[in-house]
Structure I
Amino acid sequence: MSVNDDKLFRKIYTRILPLVMLGFFFSYLDRVNVGFAKITMSSDLGFSDAVYGLGAGVFFIGYFIFEVPSNLILAKVGARVWIARIMITWGVISGLMFLVDSEWLFYTMRFLLGVAEAGFIPGVLYYMSQWFPASRRGRAWGIFYLALAASTVFGGPLSGIILTATEDAAGLHGWQWLFIIEAIPTVILGFVILKFLREDYTTAPWLSQPEKDRLGAMLEAERPVGAHMKLAEIFKSPLLWFLALIYFCYNFALYGISFWLPSLIQVLGITSSLEIGFVSAIPGLTAMVAMVLFGFSSDRRGERKKHIAAAFTLSAIGFIITIAAGTDPVLGIIGLSLANAGALAIPAIFWSFQTSMLTGTALAGGIALINSTGNLAGFAAPYLIGFVRDATGSANIALFISAGFMVLGAALVLTVKATRAAKLKDAVPAEPVH
């Protein structure tokens with residue numbers, strides 16, 4: 001019996017993507033809603049910008065330490081149980097952020113949130129690689145990463161509404177209600193995933209046996225040479241560390257924007273929590289358009305490297321415009337939108353040619369290595385911006401540094417081919433980088 005591939009993958013898209021996209025949406029919302037909480041939390045608790053920046057960034061220390069172990073456990077116990085565990089525990093900890101009343105409790109809770117969430121994104125990437133062959137993976141991840149931009153589009157206005165509507169309700173500040181309310185759906189979704197997410201295609205009752213056979217054959221045909229290499233060899237691969245550096249540059253811009261967007265909007269003269277929430281949706285909408293355009297162009301041309309470099313460059317230009325804007329709200333929002341659009345156009349294309357390098361435990365470890373190391377930028381960027389703002393009264397120096405990292409990222413991407421030829425000949429095989 002012949003199988004229609006388009007029909008097969010439509011089934012997979014509709015059954016798999018909605019759940020993991022919702023998980024991504026809520027994970028990112030719970031990760032960066034502290035940026036909206038800061039609008040009133042910092043004044044209520046007497047936190048300086050440096051304290052906030054350190055607290056926002058310390059999340060990634062816990063994330064870095066526990067990400068690789070978390071993903072290796074996922075590969076052994078199964079994605080369904082482990083992704084559900086991640087969501088439930090991080091939802092609970094995120095909700096408990098309402099108890100923060102001191103700097104050290106703030107740092108501790110943010111660290112624990114990073115520990116709880118560690119492994120979610122690489123875990124989902126690993127999980128999706130068990131459903132989508134390389135020929136379909138780019139489109140699947142392009143759709144998946146739309147949830148990242150959507151969390152800003154919808155999360156910003158939602159956070160603004162919560163902050164405004166719940167202030168002093170039941171004796172709690174609006175920022176306390178923000179943590180509580182936005183954590184609830186995360187916990188619920190964790191239990192939904194535990195019940196409904198299928199471990200792999202062989203256990204999916206909504207696929208016929210011929211469809212399972214067809215999908216299995218497609219996945220098996222793409223298993224690369226070296227797929228079963230030992231995990232220890234993965235951590236010795238210069239290629240993976242080089243990719244982690246590129247990913248660090250991307251994350252520096254992403255988290256600099258994500259954690260400081262509400263505060264940067266305030267500088268433009270927009271001070272109402274509700275207005276900040278709705279204005280913050282504009283960079284998210286711009287990013288969604290960029291993600292679709294870059295993804296479509298990259299897939300249509302079968303080219304990755306130049307598209308990633310172009311996205312890095314676009315983000316750098318956005319940062320420069322933001323600096324030049326000063327307090328001009330229109331030019332400032334344009335700059336922030338371009339910086340965000342370029343940054344968010346990067347990850348789906350970046351990952352689309354990485355995961356064919358490995359499989360099984362090595363795949364889980366390799367993804368986690370790149371993701372966790374690259375995400376250390378999530379510690380550096382928020383803290384740097386907070387430190388610079390405290391020291392100079394402006395974030396411009398930090399924004400210049402962010403632009404510099406994006407230029408560096410573009411340059412590194414463009415040298416991948418030469419670097420691999422000169423230095424990485426012993427690295428694990430990867431998909432061709434055009």
Structure II
Amino acid sequence: MIVMKFGGTSVEDASAIERVAAIVGGRRQQKPVVIVSALARVTDQLLTMARAAAGDDLESALSLARAARERHQATAEQLLPPPAYGEFRPALAQKFDELDNLLRGITAVGELSPRTTDYVLSFGELLSSAMVHAYFAARGMRSALVDARECILTDAQHTRAVPDFEQSYPKLAARLQPILDAEGVPVMAGFLGATADGVTTTIGRGGSDFSAAIVGAALEATRIEIWTDVDGVKTTDPNLCPDARRLPEISFDEAAELAFFGAKVLHPATMLPAMQKNIPVYVLNSRNPDNEGTCVRAHAQPSPGRIKAIAAKKNMTIVNMKAARMLITHGFLHDVFEVFKRHQVPVDTVSTSEVSVSLTVDSKLNISNVLADLSAFIDVETEPGKAIVCVIGDDLRGTPGTLARVSSALGDVNIRMVTQGASEINISFVIEEKDVPEAVRRLHRLVLASWQRDSKAQGAGANEA
């Protein structure tokens with residue numbers, strides 16, 4: 001069996017959902033499980049209306065909810081034949097009535113808690129999965145709508161809940177396998193889970209990819225397909241480099257690094273269940289389904305020293321910490337990172353010397369408490385407006401001259417930090433955010449040079465043969 005996840009742009013309107021049905025229909029023999037995101041931009045709109053309600057602007061919140069209702073109704077009416085739409089519309093109206101009442105409740109209490117945020121955000125995926133299921137059924141597919149909250153168990157860290165694989169896998173298998181055995185097509189909302197008490201949770205923005213990987217691991221799928229609106233993973237952001245190329249194949253480690261350092265095609269956590277079960281992940285384009293996309297697997301074809309891709313992560317802040325040499329103890333680094341752990345602030349890159357530590361954190365995070373605690377035993381200063389540019393490739397650490405080539409390509413771009421550490425596939429630079437476009441373009445020329453060398457080598461090999 002296979003798992004097929006369709007992102008927001010792949011289900012953004014009636015014609016997009018029709019394409020999804022055609023793609024799924026062409027894979028019926030492979031026993032697909034279908035995971036869907038909310039319609040494009042709906043999650044952001046739900047969050048906006050919830051914040052408006054919490055800010056005592058109920059009129060704006062209800063106006064946004066009304067626009068979302070009208071969009072879903074129009075999509076369903078265009079998509080479904082009249083009898084099916086007649087059956088579907090009352091359930092759709094009931095769901096939006098529930099959302100309206102929830103927004104009124106948020107305004108009444110004047111607060112938007114993480115738990116309530118999860119409840120509001122769940123409407124997007126629940127609505128889209130119900131619509132896709134209704135259309136599949138109208139087309140004659142033996143579709144079955146499955147509530148992910150009954151199968152994916154998480155902790156209670158609302159808005160970023162952590163799934164419990166050990167308990168979720170048997171629940172998913174018990175719910176989905178009978179449907180597949182009966183030649184049915186399960187349809188599930190991505191992004192969602194629930195606590196042991198049945199309280200709705202979400203597993204982080206972009207979490208529908210994660211949902212697909214969890215389902216794939218639970219059922220030991222032969223492959224997991226992530227359907228989006230691009231032809232696979234590119235060598236860099238095509239908005240910065242129009243000559244960016246599709247990567248036919250990359251390793252799990254490379255994909256995880258790219259996702260962590262800013263590439264938006266895959267959710268960073270997606271790789272974990274797939275890696276554990278050694279299930280290949282394919283990134284495909286629902287608007288161009290004949291394209292081969294990118295295969296992410298345990299061991300991609302090696303090409304030592306080759307720079308494959310460039311990613312950039314903006315909106316970063318450097319935190320510089322310095323102490324007098326006489327105050328440095330064996331537990332100094334432990335004390336520093338204990339502060340970040342206590343406040344649950346993740347760190348991206350780290351550079352150390354005898355008496356100082358510099359690291360980067362996401363600028364969107366509130367680190368005022370972190371800075372206050374650090375100031376108790378060390379001098380601290382911050383530098384906002386930074387970005388991380390990450391170079392990904394095979395055996396970069398073990399290939400002489402790689403760092404020199406990369407540094408030379410950056411030229412006069414000011415580099416604030418360089419980190420490589422134990423990774424064999426990643427060299428990261430911290431630079432000014434304003435320099436990202438030029439830095440990425442310069443580094444991408446190294447990627448294209450690698451492609452050209454490979455093409456010449458393949459051509460020479462063919463001639464010799």
Structure III
Amino acid sequence: MYDVIIIGGGLSGLAAAVKLSLAGLHVALFEKSPKLGGRCYSYIDKKTSDVVDNGQHVLLGAYHNLLHYLDLIDTKHLLKCEPALSMTFYHPIKGQGKFKISSLPKPFHLTAGMLKFKLLSFKDRQRLLKVGMDLKKWDEKTEIRLRPLTIKEWLVGLKQSEEARKSLWYPIAVSVMNELPDKASALLFARALRKGFLGKKSDSAILIPQVGQTELYVQPAEELLAKHEAKIFTNTEVDSIEVNGGKVTGIYTLDGKHVKAGNVISTIPHYALQKIIPKIFGNEPPFIHLEKLKLSPIISIHFWFDSEFMEIDYLGLIDKNIQWIFNRRRIMNETHKSTGFICAVISGAHDYIDMPKEKLLSLAMKDIHDIFPNSRRAKLTHSIIIKERRATFSPTPAVEPFRCSTETPIKKFYLAGDWTNTGYPATIEGAVMSGFKAAYLIIQR
């Protein structure tokens with residue numbers, strides 16, 4: 001008999017388990033795969049001995065829940081901090097340009113950053129301020145106005161030119177939302193921008209992990225949970241939850257075990273949730289609407305070269321196949337190594353996910369050669385392509401009303417995950433936030 005059973009060992013599940021264990025509750029966590037971390041994991045590449053993440057993450061100081069989680073498991077010091085948000089973009093005609101939040105007091109810090117973004121004409125830079133003003137005057141009417149709009153529709157309505165959208169807003173949007181701007185929710189994107197741009201000064205800080213994701217998010221959490229006598233069952237899939245009198249009383253595992261609990265938190269993805277819900281509840285809201293949530297993929301391409309040619313930590317690309325390039329040697333403090341190791345990312349990768357790996361590699365290499373001419377003299381020695389077909393839910397305006405709340409019609413049964421109704425797109429911050437919220441509800445009762 002456990003106080004709480006947690007189904008799913010991704011970041012939502014780990015965050016809930018950590019918070020509940022620290023509160024003194026007896027916790028059991030069940031994960032069907034051999035490892036914890038869910039869609040955030042890393043491993044050692046056998047050929048190069050380098051740490052490979054399944055996807056490169058850039059975090060913000062505005063990720064308060066995530067930073068609290070890292071505080072609890074004592075890994076926040078493993079983040080490299082750039083105090084002010086700064087993003088360098090490569091334009092195929094104009095070359096490199098930097099968008100940087102200045103040190104001025106808000107909201108002038110954002111205004112100055114927009115007016116100094118030299119990849120755009122001065123007229124376009126002035127029009128960027130319309131977005132800043134829309135974010136600043138936020139109220140209930142703004143939320144209602146943005147709710148049905150896509151990012152593209154919102155920006156067009158604010159007189160953002162095609163060049164401004166293409167050269168600034170869209171590269172940011174696709175990385176934040178993992179969806180294309182003509183599909184993704186303007187409301188969720190605007191909320192994310194407000195959180196990063198218009199919060200405390202520290203909220204706009206860029207934070208980049210200097211270790212692999214498993215070392216940052218997972219291993220220390222496992223150690224903490226073991227210390228507090230939480231039980232972790234990997235390679236153990238939950239077949240169904242047990243409900244008696246409208247209240248959850250435990251779970252059944254796929255191998256036939258019956259485990260009792262006072263509370264159950266499901267942190268598994270929306271497409272797996274309905275399988276574990278009794279049919280009498282599965283055919284009712286909110287569970288019946290789960291099929292309305294669709295998926296959006298991410299592709300990460302890792303390259304090793306016999307020499308280094310990228311002199312900055314990361315770069316956003318305009319009008320290219322790949323959207324961001326990260327210099328893993330610089331990020332991981334490995335500049336003493338003579339070889340180059342970079343990671344390229346394609347978010348919202350609907351048009352690329354079914355391409356053969358050879359074609360993806362060819363497209364990415366062409367982009368790299370165009371941006372870094374010196375790379376033509378470097379020899380590609382190794383590559384890895386990781387396709388995450390189910391990376392995140394697709395955050396369109398149409399599905400937002402159907403994201404589930406933490407509490408459910410089943411008493412003592414709670415939901416968490418970046419796909420639940422966090423008010424934000426599918427970010428690591430949203431995942432941890434949802435896990436904490438479910439834990440708080442149990443602790444308070």
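Read the figures in this text as sums done on the coordinates, not as results from a lab. Quick caveat, the model's predicted, so the values are computed rather than measured. Cβ atoms are built from the backbone, for glycine too; each structure is taken alone.
Each of I, II, III could give Cα extents along the principal axes in Å, but the derived value 73, 70, 38 comes from II.
Can you spot which of I, II, III the value 176 was calculated from, given it is volume of the Cα convex hull per residue in Å³, for residues 116-243 alone? Please list the in-between numbers first.
Values: I: 176; II: 140; III: 223.
Going through each structure in turn, the value belongs to I.
Of the structures labelled I, II, III, one was used to calculate helix-only ellipticity at 222 nm (-39500 (n - 2.57) for each DSSP H run of 4 or more, over all residues; to 500), giving -14500. Name it.
Numbers: I: -26000; II: -14500; III: -8500.
Computed on structure II.
Which structure, out of I, II, III, was distance in nm of label points 7 Å out along Cα→Cβ at positions 100 and 316 calculated from, if the result is 4.7? It was calculated from structure II.
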